[in-house]
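Next up, some structures in structure tokens.
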Structure I
């Protein structure tokens, strides 16, 4: 086994671990804030801010997944390639990278030399979620059915577990470095 590829695989596993956490927690926190809002513990302004925070983190995680592929695609085993490419194609068609670049962390649209309006952001976000936020969130992480390859989380976890096994990596090699 090539030492350089093994080190790269450990880096890849570490990145995939972080993605698992982000994909799970973004939806879970959004779910908890939604529950608090329904119970009257959060007003609408607080709920909108919480939703923006969770969705921004989720979009960041999705663009990290795309960046992961750019740098580690050569480590992805053949049996994962078709589903990974299909997933990436869907994310690119949804324009998640463009949303991150234009809407997350910016208030100014350079192309129109003016501020981003809520309606412009919502149109772009609606394109990403396909008009159905709950369905989109379930496509990313469905706690009731995370069967491979039905959710992005199942793909990320399966790929990570495969790399752990293929490169005979222990958790401490990833965590304790």
Structure II
């Protein structure tokens, strides 16, 4: 079992129940999925950049990402509908908790000048998004095999009803939020 999942069941869920004043464990907020997205705009010119991004995302997540296609044409970007422009992966259950554990304990401390994540990046429904500008902060990525630096967006989708519950859940899970 993932270390963070075991901690959620034994420590975090009871702490949330007392903080929110609920007795039903199904009404407590929980992490539902993590979506990792890499938009590779340069893939319209060079397909190898997209293949490299897919390879790195596979290494990070432990599962094969889905290649995303453009939904509409934009002539200013030399983009046609149906062109491959990015990749994404949706993590659930054990892989989700293992990825989050690695993100919190290994990756975020390696980010240069890291002072914590913004506590304002919630969407109004308890979901949190963060961006990482370079995939080489992950220890799984071999820097010698990186030809193109690529950023990514990580979205933590929760079952929380509002931002305050989502913030409480993520703080209990160990997300390092910046102090105001």
Margin query: Matching task: 0.60 is the computed value of FRET efficiency 1/(1 + (r/R0)^6) of positions 2 and 154 (r between Cβ atoms, R0 = 30 Å, to 0.05). Pick the structure from I, II.
Written below: I
Next item on the list: For the read-out distance in nm of label points 7 Å out along Cα→Cβ at positions 10 and 146, a value of 3.5 was computed from one structure; give its label from I, II.
Entry: II
Notebook entry, point to check: One of I, II was used to calculate mean count of other Cβ atoms within 10 Å over residues 18-25, giving 17.2; which?
Noted result: I
Note to self: Going by distance in nm of label points 7 Å out along Cα→Cβ at positions 26 and 66, which of structures I, II comes out largest?
What the structure shows: II
Next item on the list: Assuming -24500 is helix-only ellipticity at 222 nm (-39500 (n - 2.57) for each DSSP H run of 4 or more, over all residues; to 500) as calculated from a single structure, say which of I, II it is.
Entry: I
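Coordinate-derived values only; no laboratory data. Keep in mind it's a predicted model, so treat the numbers as computed, not measured. Cβ atoms are built from the backbone, for glycine too; each structure is taken alone.
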